[in-house]
1. A value of 14.2 was derived for mean count of other Cβ atoms within 10 Å over residues 123-130; which structure in I, II was it taken from?
2. Quick check on the output: 132 is volume of the Cα convex hull per residue in Å³, for residues 11-114 alone, derived from one of I, II. Which one produced it?
3. From which structure (I, II) was FRET efficiency 1/(1 + (r/R0)^6) of positions 19 and 107 (r between Cβ atoms, R0 = 25 Å, to 0.05) calculated, if the value obtained is 1.00?
4. Check the numbers for relative contact order in percent (Cα under 8 Å, 6 or more apart) across I, II and tell me which is largest.
5. Out of I, II, choose the structure whose coordinates give helix-only ellipticity at 222 nm (-39500 (n - 2.57) for each DSSP H run of 4 or more, over all residues; to 500) equal to -5000 when calculated.
6. 15.2 is what came out when mean count of other Cβ atoms within 10 Å over residues 27-34 was calculated for one structure; which of I, II is it?
7. Thinking only about mean projected area of the Cα convex hull in nm², for residues 75-202 alone, which of I, II has the largest value?
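Every number in this text was worked out from the coordinates using simple rules, so none of it is lab data. Since the structure is predicted, the reported quantities are computational estimates derived from the model, not experimental observations. Cβ atoms are built from the backbone, for glycine too; each structure is taken alone.
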Structure I
Amino acid sequence: MARDAPTLLLTRPEAAAQDFLRALPAEIEVRYRVIISPLFDYAPVNHAPIDRDADVVLTSAAAVPHAGPGAGRAAWCVGDRTAMAAREAGFETRNARGDAEALVALILAKRPAEPLVHVRGADSRGQIRDRLAAAGVTCEERIVYEKVPRDLTPPARAALMGRETVVLPLFSPETARILAQQGPFSAPPIVVAMSGAVAEAARPLDADRVEVADTPDLAGMVQGVAKLDA
């Protein structure tokens, strides 16, 4: 690989970053110098008990360990990775394969009779509980974890302070904000954003290019990175 190859900087937690890397075409690791530098960890927060008879709404795989035993309960999941984690925990999954909009639409289309609890992190933009309640579907909410920011690793910071292109797949507005707070950077970044909201949060990075994934899910992000000519 050429010394001046662009960098692909993955900022998700280690397991999720590795999952994303495995989902990318094999030639990505030839085209790019890959650096993994998680920008946050997950930390549990105290919360009221979750009714073990309630079905759950999940917008992140990180919430699954806090949702209680699956035991055949339904889990309404935002996307593939969350659904996979919920299935492994014993839930019967309903997969929106999209974003919060798709998840709300799926729940409203099915109108489950069982009580629902949205098990989520402290940072959440979808207002799922309120939107379901406004449409006549009762849903409680439990905040069960928060993201704890981490500093960039020395190799990641060196890449961002260099002159070669750095490709940044960004999956959430919060991650974009955490990264921007550690700047400014001198490298010309290309941002691949999961949604318009992520692209907006990434504006302080002053990217050379911002590409928004065609679909707000893992498959969309994989396609967005794979088709880059960086």
Structure II
Amino acid sequence: MDCFIKKIFQDRVDEAVHNQFVRFGKGSYEGRAVISLRKNSKVKLKGSFEFANDFVLLVSELANVKFSGVILSKKPLNLQGEKNKAGLHVYDVSEIESEKVREISDKVYFMLLDAETSELKLKIKKKLPKPGKSGEGKVNDKFCQFEADLKFYEKIKQAFFWDVPGGKKIRAEHSYNITELIMPEGEINFEKIRLKTKRKGKIIRKLKVDGREMREEKDFEV
């Protein structure tokens, strides 16, 4: 599992990456996709809401567990307990296994799920923050919280901090500078235009590794 930020920097944009940017128009957006890692007796990972799906997918690959919580989808899924809210299919699930999570991962909007075993614990809040521009409110960088045994450290680091040699205390936050909206040709349905429009611009990745600051930039079209 590679997080959506890693995919952008490695030129591997897919639908999951695109979906992260549907809510954005032109402009600069600071303090996005905030994530931190601490390594002591265990590995502790915390992140803002953007990483919810990545946290869930990572856990599904580390262990065969049963998740519970809420799944939001723009398309109907073959799951029980469906409700419709604000144009989304909302599913309250109590026992969904790792294999099923991986199976539906490319169809969902957000997976706000919890899981726990003797080796790991995942907690994600169940209500997404409202869209807002830079500077509007404080980013909840503890929206997703994950704790795991040290044996998982390398896999966790590679998924979210692939560009860092190592460290006991790592933090990253990102700025999006969207300069152009590329609309699909020939499409007349407003909602489809909104969902299919690509964003072009630059992402700035600010890292702090054991007190040392680093910065990377990448042009993108998603």
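1. Numbers: I: 16.8; II: 14.2.
Computed on structure II.
2. On the way: I: 118; II: 132.
Source structure for this number: II.
3. Values: I: 0.45; II: 1.00.
So the calculation was done on II.
4. When relative contact order in percent (Cα under 8 Å, 6 or more apart) is computed for each of I, II, structure II gives the biggest number.
5. On the way: I: -8500; II: -5000.
Comparing all candidates, it corresponds to II.
6. Numbers: I: 15.2; II: 17.8.
The value was obtained from structure I.
7. Details: I: 9.1; II: 11.3.
Going through I, II one by one, mean projected area of the Cα convex hull in nm², for residues 75-202 alone peaks for structure II.
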